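**Q** Just below sit the structures, each encoded as structure tokens.
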Structure I
Amino acid sequence: MAEELLNLIMNDGSRQFGELPQSLLWYKLRDHIGGLDGAAVTDFVTDDITEAWIDFSYCGYRFSVNDQFGDYWFFVDDPNCPDDVLQSILSHCKLLLGGRRKAWNLRENV
């Protein structure tokens, strides 16, 4: 099943188009993105403690992934990037990371 795409436009004009759980450390995701046919990791920055940024290109577009609050947030520089390109990235990364976590329901645990 395809992930629902987000359409959150950032102050710099980029679009946050997806979130997946941070179920593995960033270097495994970086290497996995590099395995997407046609993708090229162009840069990454990390403090080796709290967060990382992974930059890559794919299908002529530029992307970034950042880990925040237990999730990986996916951004595209061009908010008009076709949805099928965005879906292919999320689908590829979901193979490694898994899908969205079910929200914990307090009533189920009483």
Structure II
Amino acid sequence: MFAGTILPSIHGFGRMLSHKLPFLGAYDEYGNAVSGLMYYLDLIYSPWNWFPPLVDPNIAGWQVAVRVAANISLMIAGAIIIALLCALYLILAVSIVYGVYEEMASVQVR
């Protein structure tokens, strides 16, 4: 989910900068990346993006494999980042609650 929200932003910046930085790639008339780095970082939306018989015949099989591997890697990395942030949040929440409990226990009741 994390990568699914970050990659469209990266793709948008790539479209804006592709005229100045040609290694980012070229785009077709529909705004889809057809070459360059942005092709590999573009999200896979349908079987036409990864299923070999449906992919454009001008795109080599290794390019499709690299694109799928890049998408899977970014999705896994995003999931790991979210899991670590959730764990950190849980640890902080528990430590705050425990600290408040310890403080309340140390107050003497009169």
Structure III
Amino acid sequence: MFATSRDVAEYFEKQHKHVLDSIDELIEQGVPNFRLTPYVNAQNGQTYRCFEMDRDGFTLLAMGFTGPKALKFKLAYIAAFNEAIERLKEFEKKAAAPAHPLTMSCPASKSRS
């Protein structure tokens, strides 16, 4: 588990019911990254819905949000993605280059008669 819907609501300063609505929409579209984990409110003893999510579920959910914190998350995500692409390009460039260029020549063979 990466986060709960309550964690997300608190961090992004959203009402929990709105976060739940967004999760419901993702689940309806077949996104499997959420697990229902009801909780009991200590003040009134009632049970309420809550979801646990993995990192991919969190990312999908957060990408749908608006507001300053959501924008900050999206920009950081894009920057990290771009950095990963650059690292991959460097890795591929190094992998394509020969480790040690062949500079040795074959010795002339001596024929025996």
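No value in this document is a laboratory result; all are computed from the given coordinates. It should be emphasised that the depicted structure is a prediction, and the values quoted were computed from it without experimental measurement. Cβ atoms are built from the backbone, for glycine too; each structure is taken alone.
**Q** Assuming 0.00 is FRET efficiency 1/(1 + (r/R0)^6) of positions 41 and 89 (r between Cβ atoms, R0 = 25 Å, to 0.05) as calculated from a single structure, say which of I, II, III it is.
**A** That value comes from structure III.
**Q** For which of I, II, III does helix-only ellipticity at 222 nm (-39500 (n - 2.57) for each DSSP H run of 4 or more, over all residues; to 500), calculated from the coordinates, equal -16500?
**A** III
**Q** Still on this model: When Kirkwood radius over Cα pairs in Å is calculated, the result is 17.1; to which of the structures I, II, III does this value belong?
**A** Derived from the structure labelled II.
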